[in-house]
1. Comparing relative contact order in percent (Cα under 8 Å, 6 or more apart) across 1, 2, which is largest?
2. Can you spot which of 1, 2 the value 3.0 was calculated from, given it is distance in nm of label points 7 Å out along Cα→Cβ at positions 23 and 55?
3. Using helix-only ellipticity at 222 nm (-39500 (n - 2.57) for each DSSP H run of 4 or more, over all residues; to 500) as the calculated read-out, with -18000 as its value, let me know the right label among 1, 2.
4. So if we calculate distance in nm of label points 7 Å out along Cα→Cβ at positions 31 and 47 for every structure here (1, 2), which label has the highest result?
5. Cα extents along the principal axes in Å computed as 42, 24, 16: which structure among 1, 2?
Structure 1
Amino acid sequence: EPQVYSLGVKELWELPDDRYPTGRVTHTLGFPSDQWTYGGGWIYGMQNRVVNLGYVTGLDYRDPL
């Protein structure tokens, strides 16, 4: 199998109140990628009103244009 590369971004956001509780985890499992591109995102609730947000996508996507 050839190597497959991906690119991701992660940010830490501080929310104004306890909107996303510590320990809550959400995975997007492919959303918002199309059916031919692998990828997905996450939201992790951390301590002190901080959430860890991220998204990863494969670099072997097809150009829609």
Structure 2
Amino acid sequence: IVADRGIHAKVDTGVWSAICRGMEDHFATGDFGRGATHGIDAITQLVARHFAPTPGNRNELPDAPLLL
């Protein structure tokens, strides 16, 4: 899982590790669809919690790529 800086600043590394472990549990049994869905669902909840849209500002994070 590669998070951008805005999300990474709000979400602890341990949370990402827990999501990965949940995905790995499903992958280990060959259930790749469920593993991927688990990760997507968990990340969706994180983004909704930390970056919920506000009135007049539906895009909480910039879309422009940043060249490093």
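1. When relative contact order in percent (Cα under 8 Å, 6 or more apart) is calculated for 1, 2, structure 1 comes out on top.
2. 1
3. This figure was derived from 2.
4. Checked 1, 2; max of distance in nm of label points 7 Å out along Cα→Cβ at positions 31 and 47 sits with 1.
5. Details: 1: 42, 24, 16; 2: 44, 30, 20.
Source structure: 1.
Quick note: the coordinates plus some simple rules give every number you see, no bench work behind them. In this text, all values refer to a predicted model and were calculated from it rather than measured experimentally. Cβ atoms are built from the backbone, for glycine too; each structure is taken alone.
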